[in-house]
Every structure is written in C-alpha cells, then in structure tokens.
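Nothing in this text is a laboratory measurement; each read-out follows from the coordinates by a stated rule. Since the model is a prediction, treat every value here as computed from it, not as a measurement. Cβ atoms are built from the backbone, for glycine too; each structure is taken alone.
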Structure I
Amino acid sequence: MPKINIFSENIYDGWAVDEKECIKIAKNILKFYLEQPEIAPSCCLCGYNYKTISFDFLYCDSIKTHEINREYRNKDYPADIITFAIFADTEPEERLILDDEINLGEVIIALDKVIEEAGKKNVTKEYELAFLISHGIMHLLGFDHQTEEDYNFVIELQNKALKAVGI
C-alpha cells in the first residue's frame with residue numbers, strides 16, 4: 001500500500017471540522033477503494049509506479065464553491081462538492097509522477113451545504129461530510145457518474161466504503 005499524504009484547510013467559520021479525523025477517514029476510504037477488484041484495475045492509478053499518493057481538501061462555504069464553479073467550470077450555482085481530479089483528468093501520456101508521488105488533485109467541500117443536506121437526509125453532518133469525502137475520492141480516482149449506471153456504481157461503492165471504515 002502506498003504512503004498517503006492528505007492536506008487539509010478549513011476556511012469556513014461555521015464549523016470547526018476535525019481535520020485530523022477527516023484525514024484519517026479519507027485515508028481509510030482510499031485504502032478500501034484501492035483494495036476493491038472493481039476499482040483498482042479501472043482507476044487512474046492503474047499501470048503506474050508510485051510510492052506516494054497525495055491530494056488536498058478545502059473546506060469552505062457555498063459562496064466559495066459558487067465562485068469556483070463560475071470561474072473554472074462555467075457553472076453559475078453553488079455546489080456541495082467540487083473535485084479537481086488533476087491526475088485522472090490529464091491525458092495518460094501527460095500525467096506527471098514526481099519523486100514517485102502522484103498528486104490526485106483537490107476536493108472542495110462547502111460545509112454549509114453539508115449541514116443543510118444532512119438536515120434534509122436526517123443524518124449527522126459528520127456522516128454527510130464522510131459521504132462527500134468518499135465521493136470526492138471516487139472522482140479523484142477517475143470515476144464519474146454521467147449515466148445512471150455509473151451513478152449507482154459510485155454510490156454503491158461509497159456506501160460500502162463508509163460501512164467498511166465504520167461510518
């Protein structure tokens with residue numbers, strides 16, 4: 001199993017997220033995904049030699065995700081999660097591996113939307129945050145959900161991952 005470096009920053013004042021716990025959850029979810037036969041051979045890491053995987057989390061509010069959506073994605077709405085899957089979205093022949101490390105990209109999560117969605121779903125905000133963390137990691141690994149079949153695949157694996165890591 002490769003070394004996993006996750007960097008985290010919370011710029012949202014409304015929730016002092018336990019970033020250490022979120023990093024621990026994210027590492028365990030990534031390890032779970034990389035052990036799954038339906039993920040490992042199909043993800044963007046397949047066929048590459050590396051010793052370290054890194055990625056970032058930014059916790060913010062929906063005002064920030066709205067700005068990011070407008071500026072980088074030409075979408076005029078706030079999002080609960082935005083993933084910049086740098087490695088997965090780069091053409092395979094152009095992917096960079098520096099010092100045996102793959103940088104998968106960045107996951108941006110609007111914590112005010114997490115709180116709002118948790119209320120709608122009648123789950124804890126911590127559960128909803130873990131759900132989005134697992135979702136972002138699926139995107140970083142190159143999995144998308146443009147079809148209903150793909151969406152169901154992603155959600156099913158997220159649910160398995162959360163259960164496997166005790167959430």
Structure II
Amino acid sequence: MLNETRPRGVSLIEGLIVVALVAILLVLAAPAIGDWLANSRIRTAGESLLAGLQLARMEAVRRNAIVEFALGPGTGFVVRTQAGEVIQQRAAAEGSADVVATTTPNGTSIVSFDGLGRRVANLDGSPSIDRIDLDLPAAVLPPERTRNLRLVVGMGGQIVFCDPNVTAADDVRRCP
C-alpha cells in the first residue's frame with residue numbers, strides 16, 4: 001500500500017493574498033484609528049482634570065480646610081492648600097499637550113472647596129470655574145470629527161464629566 005502524502009502548510013500565493021488583504025484593511029482603517037487616538041487625548045485630559053478636581057474636594061474634606069484647584073497652562077493643574085502647600089501637580093505635557101481647555105466664566109482658572117466639599121469663593125476674589133470644555137485645535141482634528149467633553153463643577157461641589165453634544169434627555173452622558 002502506498003502512503004499518500006498531502007502537502008502541508010500555506011503556499012506562497014495564499015500567503016501573499018493574506019498579506020495583501022491585511023494591508024488593504026490597514027489602509028482603510030488608518031483614518032479612523034487616527035481620529036480615535038486624537039479623541040482619546042481629550043478623554044485622557046478630561047479624566048486627569050476630573051481626578052484633580054476630585055482630589056481637591058476630597059483633600060478639603062479630609063483637612064477640613066479650603067483647598068483650591070488651579071488650572072494651569074493647557075490642561076495642567078495644581079491642587080494646593082490655602083497656605084500654598086502643593087498637594088498634587090500635573091503638567092499639560094503629560095499625554096494631552098495639544099488639548100485646549102476653555103473655562104466658564106471665560107478666563108477663570110481657580111475653583112476652591114471648603115471642609116464640607118462645597119464650592120466656595122476663591123481666596124483671591126477671582127470668579128470660580130463653573131465648567132471646563134475640552135477640545136482639540138482644528139489643525140489637529142477637524143471640529144466635525146472631534147468628540148468634545150465637558151467638566152461641570154456644581155455649587156454643592158459635585159463634579160460632572162459629560163458630553164456637550166448629547167441632547168437626548170434620557171442619555172446619562174448628557175450635560176446638566
């Protein structure tokens with residue numbers, strides 16, 4: 001009886017077809033991946049600012065003293081006590097340097113929390129941050145393809161991270 005052997009493995013033609021298909025899929029997916037990476041920088045900056053705001057509020061409650069969150073250039077920030085002791089500091093260049101943070105009222109940069117975690121008047125008399133809008137410059141990603149995010153700081157100290165483009169009343173991502 002003859003032992004019949006079949007060829008094993010992949011032929012050169014089959015391998016080239018697979019490589020060509022993968023290359024075509026990567027070329028088609030590259031723009032979407034670029035948009036996703038750019039929008040993830042907005043999310044990263046927003047989560048960092050949210051963590052800084054929550055830290056300032058938590059430290060104010062823990063110390064039973066006024067603690068302020070000061071937004072620096074770009075999305076950098078400093079959390080410090082009334083006496084000027086720096087609790088935490090973050091530079092904008094740490095992962096989200098090109099994200100633009102716009103505060104309301106325009107030009108504000110500080111929000112202070114008291115020992116109960118509520119938002120209080122700033123020690124220097126400047127207006128407090130009500131909200132921070134995060135976006136990318138049009139040179140990085142066109143406005144129609146960016147996914148803007150917003151941080152809202154309520155009078156009671158609550159901090160909401162939301163999507164300003166969501167309008168459905170029953171969507172939890174909607175801004176208040």
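Here are some notes:
- For the structures shown (I, II), mean count of other Cβ atoms within 10 Å over residues 87-94 is largest in II.
- Distance in nm of label points 7 Å out along Cα→Cβ at positions 15 and 103 - highest-scoring structure of I, II: II
- Relative contact order in percent (Cα under 8 Å, 6 or more apart) - structure with the largest value, from I, II: I
- Highest-scoring label, criterion being FRET efficiency 1/(1 + (r/R0)^6) of positions 23 and 135 (r between Cβ atoms, R0 = 30 Å, to 0.05), among I, II: I
- helix-only ellipticity at 222 nm (-39500 (n - 2.57) for each DSSP H run of 4 or more, over all residues; to 500) from the coordinates reads -14000; which among I, II: I
- Identity of the structure behind 15.1 (criterion: mean count of other Cβ atoms within 10 Å over residues 31-38, calculated), options I, II: I
- Source structure of the calculated read-out (Cα extents along the principal axes in Å, 41, 36, 34) within I, II: I.
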